[in-house]
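Heads up, there are several structures right after this.
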Structure 1
Amino acid sequence: MKPPIRVAIIGAGAVSDYHHVPGIRLDSRCKLVAACDADPALLERRRSEWDISKTTTDAEALCADPEVDAVVIATPNFTHKSIAIAAAKNGKHLMCEKPLGLNAGEVREMYEAARDNKVVHMTAFTYRFAPAMRYLKHLVASGALGTPRHFRSQRFLDLPETSWGWRQYKDKAGAGDLFDMTIHRIDFAADLMGPIARISGAVATYAPRDKTADGKPCPQSEVDDWSALIGEFTSGAVGVWEGTTLAKGYHLDGFGHEWAEVNGSEGSGVYRMHEPNIILLGKTGSDLKPVTVPDEFLKPAGSPRDPSQGKPATVFRYDLMWEFISAIVEGREAVPSFYDGLNAQLVADACLESHRSGRRIETTPAPK
């Protein structure tokens, strides 16, 4: 497909404004042409803020619009499946926020619809694009750390204990911290270490979230605000994941605490989201020390983004759109795809099943 690729955003909230629209504006190969949202007042505001003339509250109509080539889905989790399938059946390339669906069954339907209709499909696993994560992947793949033995991830946020809105109900969100935050870490662990073979998992809910931010009562939260997994990779390596929204004192300018490390037979590497242009490296007999990520890993080759501009923990997110548009223009699969989203969802679902049953759960990757 020749540029400019005409992109429509479905879900005009903060994530689209923060991640996707700036990415579109940086890339001359695409153009934002339309937006859809359930809130007409927000759409009216976006019309001027995003400089677009076409807005609608009808997602399926936008998916059928002949003047749209690709859609970005950033709506509540329970709406993803119907929108994605409609987009795929109308030949639209699609990128969708995570989790792709409420469970692996939904995600499988989305993946198969995109695959069978031969459209580019991408899961918005943003943190794969962090420079330190890209460099860590290179170090693992090149053997610089030796044989990978152990992966560990922490994602701690210090969020208010008031209502999450739709995000705190199972029929709308599926799960809480597990689907919102830990699923990112499940994905990049598999990208670094290979497929996850089996896991034991647990979740917990501590905050009732029975009041809104302005003090109005609402139904209590049904989802987790803490999740943890212990896993084994098919390679024989092991992994540990933990995430929570209730870690007091971990605000870090709104970015929260993230630490992801790979320990290999020859050395260790650590990615931290709040300093994504710095990696920590260490070998036997020495301490971990900060190392600047080499220039070639600060952004994908060809990305128009200037890594020296803006907050490092924000601007790497714009490369998500660069990859999506590149895959469309080059006629190839996007990375990470819906297939990657499906495999991460299988592991997240297994965490819930392990917690319910008290058993370790096999997590064989899905057939393509």
Structure 2
Amino acid sequence: MFLPLPQIIYKVFFLFAAIFLININLKSQFIQKVFKIDTTSKDYYETFDTLSNNRFFLSEKISSPQLFNSSHQTKVDYRSNGNLNLGVGHTFRYLTLNIGINFSFMNQDNQYKGRTRYLDLHSQIVGRPYIIDFFGQFYYGAYIVPESGPLPKGETYVQRPDINTQLIGLTTYFVPNWRRYSYAGAITQRDWQKKSAGSPLYGLEFFNGKIKGDSSLIPYDYKEFFEQPEVFKVKFTELGAGLGYGYTLVIKKNWFVHASAISAVSFGYSREYVGEATNGYLYLRPNFLIRPSMGYNSNRFSCSVYWFANRVIAGSSNMSYRINTANLRMTVAYRLKPKPWINKFYNQVF
């Protein structure tokens, strides 16, 4: 279920304006010349720029805000009620668009976990020498996972329909070994990786987030373990630099197993709201981004299982908080020659 449009329209506009401007910049004559397809090693991967990759997918996405006390011995583990979505998608050249629909017959646990209203935007621009992620996540409603772990099926969790989690971000990472290693081959299957290869990854990231409740974020049973149990809202902004590695193992040319992991060190500023008072803090914390996938790829057909997990960490000396995002997607795709009007539209807009 989506959030009311007026609450987020200015943030969505900013997000897509950034996508448009950066995409135009990446199409500059210099970039086109330096990173043209003729410089890639065709023995390692093949690019299907003239074909559109059309897919059906099944996915589940979860946003999980967590709050830890100063000793990290106690945590409040909120979790959105992730919905199973059935959808269709399209990749042509560097543009990927996926649309998922939440069918009620596939999701029947609202009475146990509560309902989560959301708008979740995640856009990827996967070029040869770079990968860019845009995040626009707006979630209302969560339930609490006990420290002992998930409850048996059919038992009701403590629900917080007032918990609002927001995360807006941008990550951009360079792929030095792009002539032999294709990130797109593992993530969107726009390319077909035919030989095993890997590459270091390095770049920058920016995040702005918020966790807010109508009352204290710390439930009554947890108050004695937190120094400031009356905090009802936390906000943060951070900028970081990251380093990682990605590798695709190819088996008999068509089967692949891929994994990439990035760790970033972020410098940020957080603000906690306690009643009428606010407290600001500077911090230095790590963030993490991983993308494992596996599947089958060929010149026309592909299928894959892909998991995306992102962790953003912020906080103060009294409390630290995380926003975890996870997305599991199973995909079946087939490449087709696009209609002339699609080529024309892409060339004019992108």
Structure 3
Amino acid sequence: MALSPCTPSLLDSFQPASFRERGAMVPFTTPVLGGARVRLDARQQIELIICNPSGGRGVYILPLAALEAFCQPSLFDRALIAAINGLGAISPAGLRKATRDTMAGGLAGRAAQHSASQATPQAQALQRQARAALRQMLQDQLGGVDSPASITLLATRLGLPRDIIDAALRALADLFAEIGIDIAVASPLAAPRARLDDLARRVQASLPWLEGRGARDVGELHANLRQFAAGGKNLDRDIAGLLADVPTMIADFTSTPLLVVDRLARVDWLFDGWDRIAALWRDSTAAGPLPSRAVLAEILAQVPVLPSEALAWIGIAPPATPNTKTGPLPPDDQRMALSLGDLLARNERVLAALT
């Protein structure tokens, strides 16, 4: 889509065919960029998808390079944009790393900086755990021989150098760890599914406090959560199936690595964006059972859209119409909205909670 820098395209509905067309969520701190996503266009240029700032239906689509013609990003967001421009591909995992690296610079406040400093040793610990667990699974599935012998045995079966098998095992383990797949338990997606289920319970618990339009909006949010949760359950079975035959998974990775990587990355794409919504919900309900009408409108506008390919991936049909977005806030509710300074501070708290 060719756009001049000052003319972003507003789409009244946005029902992407694929998760990559939907884009990956970027935790910007600038209020108008809440819930924004990035993706690659047909020319492999980075494109930004922004929720309609009015709170109404639709999204704005513009080149990432033209963002400053749309708004004035925070210092943190400018640094994050520079990091995104340096990525070779767009993925939730890549954006998480870019975000952590940018947070470490301190531009989003001390809490976010501290969170980023804790994330690196935690990620390294998860990598070590995943490597040990995957080696143990390979060993068990090849008859109980020790780990070095199991790698040698598989290398012999596949006619490949032992170093190739060892490198493939480490790369797979690191990918599992980065995406948040726990290969040491029967339900590999227990953690992300639990976070989604917790949010669904919080949202459902708010329904008795609501009526009219608010009840309808929150009811729709809960329905979306349950739909994504069903997809997570199906993906959990798929990942468990991969781990039930580690030798075959490694063999497939050495021959067609992108196919295996894409299959594992489905987990990241499915859950992408929900952690930010959960953090927004927790932050806005710290002092009461409900978020304000303004925050609820913000949350509803950021609900991830389930693409058409979800049916093939996880057996879940997307809705016949795009996710409903709430309309502009009624005048009586405008006074409940936070100031821009308060929103920036709130977004920095949410950012710190994501890592």
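Below, the figures for the structure above:
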quantity: Value 1.3, calculated as distance in nm of label points 7 Å out along Cα→Cβ at positions 60 and 340, assigned to which of 1, 2, 3; calculated: 3
quantity: Structure responsible for 17.2, with mean count of other Cβ atoms within 10 Å over residues 84-91 calculated and labels 1, 2, 3 on offer; calculated: 2
quantity: Label whose coordinates, when helix-only ellipticity at 222 nm (-39500 (n - 2.57) for each DSSP H run of 4 or more, over all residues; to 500) is calculated, return -8500 (choices 1, 2, 3); calculated: 1
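Bear in mind these aren't lab numbers, they're just calculated from the coordinates by the rules spelled out. Remember, predicted model here, so these are calculated numbers, not experimental data. Cβ atoms are built from the backbone, for glycine too; each structure is taken alone.
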